[in-house]
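Peer 1: In C-alpha cells below, several structures.
What follows draws every value from the coordinates through simple rules; no lab data is involved. Keep in mind the model is a prediction, meaning the values are calculated, not measured. Cβ atoms are built from the backbone, for glycine too; each structure is taken alone.
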Structure P
Amino acid sequence: MTGTPLADGLILRQAQPTDLDQIGALLVERGEPDDALDHRLVVEDPDAGWASCAVVIDGDRVVSTATLLDEQVRIGELVLPSGQVELVATDRAYEGRGLVRALMGWAHGRSAERGHVIQLMIGIPYFYRLFGYEYAVDIQQARSVARPAEPASQPLRAAVPEDLPALAALQDSVQARVDLAMPHSAACWRWLLQHDASSLHLVERDGVVAAAGRVRRDDEELLLAEAAAVDAAAAVDLLGGVGDLAPDRGLRVVHRPGTVTGAAWADLIDDEPRPQAEQYYVRIPQPAALLDRLRPLFWERLTKAGVDRVGRDIVISTFGAHYRIPVRADGLDQVVAGGPMQGPGAARGIGVAPDQLPALLFGQLGIDGLTRIRPDVYATDQELFRALFPPLTADVLSYYLPF
C-alpha cells in the first residue's frame with residue numbers, strides 16, 4: 001500500500017489489518033490498557049473500517065497512529081457533519097519529529113473528504129491548540145454523591161444489543177433540551193457494548209427502559225455518566241443500582257443540569273463544583289463554509305428576536321479575513337469571504353479573534369460573555385450580534401469519558 005513519504009524514510013499511510021497488533025501495543029504502551037480493544041472495535045466496524053485509521057511506519061514498524069471518527073453535532077435544528085480524532089500515540093523513540101502533526105494533517109484531510117465542517121475532541125491540555133483546535137464547549141462536571149437511602153425498587157442490568165434503540169431514544173430526549181448536542185453514532189453505541197473502560201447499565205420497568213447510564217470503575221470509585229431517566233423514581237433506582245455494583249467505593253455522577261437525573265440527585269450531591277472549567281476542543285477548518293452552513297440558524301435567531309437588518313450585510317471579521325452575509329427580506333444570502341479587516345466597527349460588524357470563533361459560535365458565554373473577557377472580541381451593533389451569538393447550553397456524548 002502506497003503512502004506519503006516523511007523525513008528519515010518514514011511513511012504515513014492508511015492502516016491495514018496486518019498493523020492491528022502493533023497499533024494495539026503502541027496504544028497500550030502510550031495510553032490505556034483498553035485502547036487496543038477500542039481501536040479494534042473501530043477498525044473492524046463496517047461504519048468506520050480501516051480507512052478511519054492511519055499510521056506512520058519505519059520499515060515494517062508502526063511508530064505513530066491516529067484515528068478519525070465520524071460524528072454529528074446538532075445546533076438548534078441544524079446538524080453539522082463533524083469529525084473526532086482519537087487514539088493518537090507515538091513511540092517514545094520517535095517523539096519530536098512531527099509525526100503527530102503529519103497524522104493530524106491526514107485526519108483533517110480525511111475529515112474534509114467526509115464533508116465535516118468542524119472537528120470536536122477531548123484532548124490533553126494545550127497540545128491540540130498547536131493543530132488549530134481551541135477550547136469552546138464546556139464539559140459537564142463529575143460530582144460526588146451519596147447513595148440513596150432506600151433500596152432500588154427496580155433491578156439494574158447490563159445493556160444488550162437489543163436495548164440500543166431505546167438507549168439512543170432516551171439520550172435524544174435528554175439532549176433535546178440543549179442548544180448544542182453531539183449524540184453517540186450508531187457505530188459508537190455498538191462499540192460501547194464491548195468497551196472495557198466503561199459499561200452500559202439500565203433500569204427496566206414493565207419491559208421498557210426507564211433509566212440508563214454509562215459506568216466506569218477503578219480501584220477507588222465508580223463514575224456514572226450519560227445518565228438519563230424518564231422520571232425521578234427511575235433516576236433514583238439507577239443511582240442506587242450503580243452504587244450497589246461496588247458498595248465499598250466512592251460514587252460520582254456526571255451532572256447534567258436541567259435533566260430528570262440532575263433534579264432527582266440534587267439533594268444527594270455532596271461536593272462543590274470545581275471553579276475551573278473543562279472544555280472540549282473545537283476546530284473550524286473553513287469559517288466561510290461553516291458560517292454558510294449556519295445561515296438558517298442565524299435567520300431563525302434574527303426573526304425570533306425581531307431584529308430587522310434587511311438590505312445590510314452581517315459583517316464578521318477575524319481580522320486576517322472577513323465574511324459578509326447579506327440580509328434579504330426572506331433570509332440570509334450566501335457568505336462572501338474577503339481579505340483582512342482590522343476595523344470591523346466601520347462596517348457595523350463584529351471583530352472576533354480567529355481562536356475565539358469556536359467559542360463565539362458554540363460556547364456558553366455568547367457575545368456578551370466573550371466581550372467581557374476578550375479585548376479582541378467586540379461588536380458595534382449590540383442588538384444584532386446578541387441575537388446572532390447568544391450563550392448556548394451543550395451536551396456532548398463522546399467515545400471516551402472526559403474524567
Structure Q
Amino acid sequence: MSKLALFGGNPVRTKPFPEWPRPTSELGESVLKTLQNENWGVGSDAISRFEDAFAAFHDAKYCISTSSGTTALWVSLKAAGVKAGDEVIIPAYTFIATASAVLMANAVPVFVDIDEKTLNMDPELIEAAITEKTKVIMPVHIAGNPANLDKICAIGKQHDVAIVEDGAQAHGAQWNGKKVGAIGKGGIFSFQTSKNMSAGEGGAIITNDDDFKEACFSYHNCGRVSGGEWYEHQHLGGNFRLNALAASMLMAQLETIGADMDLRDKNKQSLDDELANIDGIDLLGSYDQATRSAHHLYIVKYKKDVFSGIDRDVFFKAMQAEGVYTYAGYSPLYREKLFVTDPDEYPWLKNRDYASLSLPVTERICDEESVWLQQRHLLGNEDDIQDIVDAFIKVTTALKNEPELFR
C-alpha cells in the first residue's frame with residue numbers, strides 16, 4: 001500500500017476538480033443580449049421569460065422569481081398564511097435559512113429528526129410535532145434527494161396544514177416522475193453560488209395554486225397586487241425581486257441542466273458502485289417514489305467503529321491531503337447560537353428550550369458520520385471519479401490496517 005500523503009507520501013490527486021459556477025460563452029451572450037437590447041429594470045421581459053421557462057421545467061403552472069432562496073422561503077411562508085406565533089415544522093438537518101426564514105416571519109421553528117436512510121425529515125415523527133398552532137410543514141429535499149412527499153402531503157391534508165417544499169438543492173429532482181416543488185402548496189429553489197443552477201444569488205417559488213401565487217407576488221413585490229396601482233401596497237412585503245441579468249444567466253443554464261443532470265447521475269452511480277465495496281463507508285438511500293435526485297451533494301456515512309474508533313476528522317484530514325476535499329456539512333440547527341439567545345430579541349420563542357433539545361439521528365449524522373463531496377465533483381470525467389475512488393480506498397485501507405499511525 002502506498003504511503004498516505006498525510007505522512008509524506010504522494011497524493012492521489014494534485015489538479016483541481018471542475019470549477020463551479022461554470023462560466024460559458026452562452027451564459028455571457030445571454031446576459032449581454034439583455035444588457036444591450038432589452039429593458040433590464042423592473043418588469044424586464046428576461047425575468048418573465050425565465051419564470052415561464054422555469055415553471056415549465058418544474059411541471060408547475062407559476063413561478064415567482066426572488067432575490068435569494070431565503071427570501072423565497074419567507075415569501076412562501078407568508079403567502080401560506082404564517083402569522084406571528086404560528087409554528088412551522090422543519091428538519092434540524094438543513095441550511096440555516098430554512099429555520100431563519102421562519103423566525104423572520106415571526107413564527108416558531110419546530111424541529112423534527114431525520115430518516116437515517118435518506119437524511120430527510122422523518123415523516124413518522126411529524127404528527128407528534130403538530131399542534132393547534134402548526135401552520136406549515138416544510139420538508140427539505142436534502143442533497144437534491146426528494147423527501148417522502150406522499151406521506152408528508154397526506155399528513156398535511158389530514159391536519160389542514162400547508163406543505164411548502166424547500167427544494168433549494170433539488171433542481172430537476174422528481175417524485176413519482178413529477179418534478180418536485182409544486183407537489184405541495186408550493187416550493188422554493190435557490191440560485192446561490194453553489195447550487196446546481198447559479199446566478200450568484202437568486203431564488204424562485206413555484207406553485208399550481210392561483211391564490212398562493214398571487215400572495216407570493218405581493219409579498220415579493222413591496223406588497224403590490226396584480227393589476228393594482230404602482231403605489232398601492234396591501235401587504236407588508238419587500239423588494240425581493242430577481243434582477244434581469246440574473247434571470248438571463250439562469251435562462252442559459254436551463255439549456256444545459258439536462259446534460260449536467262445526466263452526468264451527475266452517471267458519476268454518482270460510478271461512485272456508488274465502487275464505494276459500496278468499502279466496509280465502513282455506507283451509502284445513502286432514497287424512497288422508491290424518488291424517481292430522480294438532483295445530486296446537489298454526494299453524501300456517504302463514515303462508521304468509525306469499523307475504523308478502530310478513529311474519528312471522522314482524521315479521515316477528513318487524510319482525504320484532503322490526497323487532494324479530495326471531504327467535509328462534515330451541517331450541524332444540528334437547534335445548536336446554533338441563534339437559538340440559544342436572549343429571549344427579549346425573539347419573545348415568541350420565550351417558551352422554547354432549544355438548548356435541551358436532542359434529536360439523536362441528526363446529532364449522530366452531524367457529529368460522527370456525514371461525509372460530503374460538493375456537486376462539482378460529480379461534473380468531472382472518468383479519471384476524476386476514479387481519483388475520488390482511489391482516495392477513499394487508500395485512506396480507508398490505511399485506517400483499517402495501520403490504525404496506530406493515527407493515534
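Peer 1: For mean count of other Cβ atoms within 10 Å over residues 185-192, find whichever of P, Q sits highest and give me its label.
Peer 2: Numbers: P: 19.0; Q: 28.1.
Top value of mean count of other Cβ atoms within 10 Å over residues 185-192 goes to structure Q.
Peer 1: State the single structure among P, Q that was used to calculate distance in nm of label points 7 Å out along Cα→Cβ at positions 177 and 241, giving 2.1. Before the final figure, lay out each step's value.
Peer 2: Numbers: P: 2.1; Q: 4.0.
Only one of P, Q returns 2.1 for distance in nm of label points 7 Å out along Cα→Cβ at positions 177 and 241, namely P.
Peer 1: Out of P, Q, which one gives 15 for relative contact order in percent (Cα under 8 Å, 6 or more apart) as computed from the coordinates?
Peer 2: P
Peer 1: P, Q: which one has Cα extents along the principal axes in Å, as calculated, at 64, 58, 36?
Peer 2: Derived from the structure labelled P.
Peer 1: Comparing structures P, Q by mean count of other Cβ atoms within 10 Å over residues 209-216, which one has the largest value?
Peer 2: Going through P, Q one by one, mean count of other Cβ atoms within 10 Å over residues 209-216 peaks for structure P.
Peer 1: Matching task: -10000 is the computed value of helix-only ellipticity at 222 nm (-39500 (n - 2.57) for each DSSP H run of 4 or more, over all residues; to 500). Pick the structure from P, Q. If you can, show how the numbers build up before the last one.
Peer 2: Values: P: -8000; Q: -10000.
The read-out was computed on structure Q.
Peer 1: Right, next: So FRET efficiency 1/(1 + (r/R0)^6) of positions 49 and 113 (r between Cβ atoms, R0 = 30 Å, to 0.05), computed for just one structure, reads 0.10; which one of P, Q is that?
Peer 2: Q
Peer 1: Rank structures P, Q by mean projected area of the Cα convex hull in nm², for residues 65-288 alone and report only the one at the top, that is, the highest.
Peer 2: Across P, Q, mean projected area of the Cα convex hull in nm², for residues 65-288 alone peaks for P.
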